[in-house]
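Student: Each structure below is given as structure tokens.
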Structure 1
Amino acid sequence: MQDYKDRKLTKPELAGVIAALLMFFGVGMIMGGNAAGNNTLFFSGAGIFAIGSVIALYLLFKYPAKKEDDF
């Protein structure tokens, strides 16, 4: 358990976290812009969501699935 305390995120893992956060905020901006009738907020949220989706798809196709015993 001690070796997990000092573990740093790898670049693909960090990119995955950033992609998830971008998509989360993008969905919030889409819903907020749609509810408020603000097209600028709606389309900027759609753009942010698209950037997060492109990052996630890149990571999905670039890196293979992690093995069970590969830590």
Structure 2
Amino acid sequence: MGRIALIAVAERTAAKMMDMKPSDFRRLVQSGSLPSPVRISGLERWRVSDLEAVLNGNAMNEDEFTW
């Protein structure tokens, strides 16, 4: 069986994926420069696709979301 592709990750893993310290990652999330986490059964997780979108320049502004 091959590797499992992660679709949502914890803060520490998200920071590691972005090659930064968790404290720097948290600061950028709080400032709005990086996406906020989603809550899954009380756990905060970041969508890998959201992080990739930021790096690719395809991130949406929060006011562009429609629910």
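Student: Looking at mean count of other Cβ atoms within 10 Å over residues 4-11, point out which structure of 1, 2 has the largest value.
Tutor: Largest one: structure 2.
Student: Which of 1, 2 yields -25000 for helix-only ellipticity at 222 nm (-39500 (n - 2.57) for each DSSP H run of 4 or more, over all residues; to 500), as computed?
Tutor: Numbers: 1: -25000; 2: -11000.
Matching structure: 1.
Student: With volume of the Cα convex hull per residue in Å³ computed per structure, which member of 1, 2 shows the largest figure?
Tutor: That would be structure 2.
Every read-out reported here was derived from the displayed coordinates using simple, explicitly stated rules and does not represent laboratory data. As the structure is a prediction and not an experimental result, all values here were calculated from the model. Cβ atoms are built from the backbone, for glycine too; each structure is taken alone.
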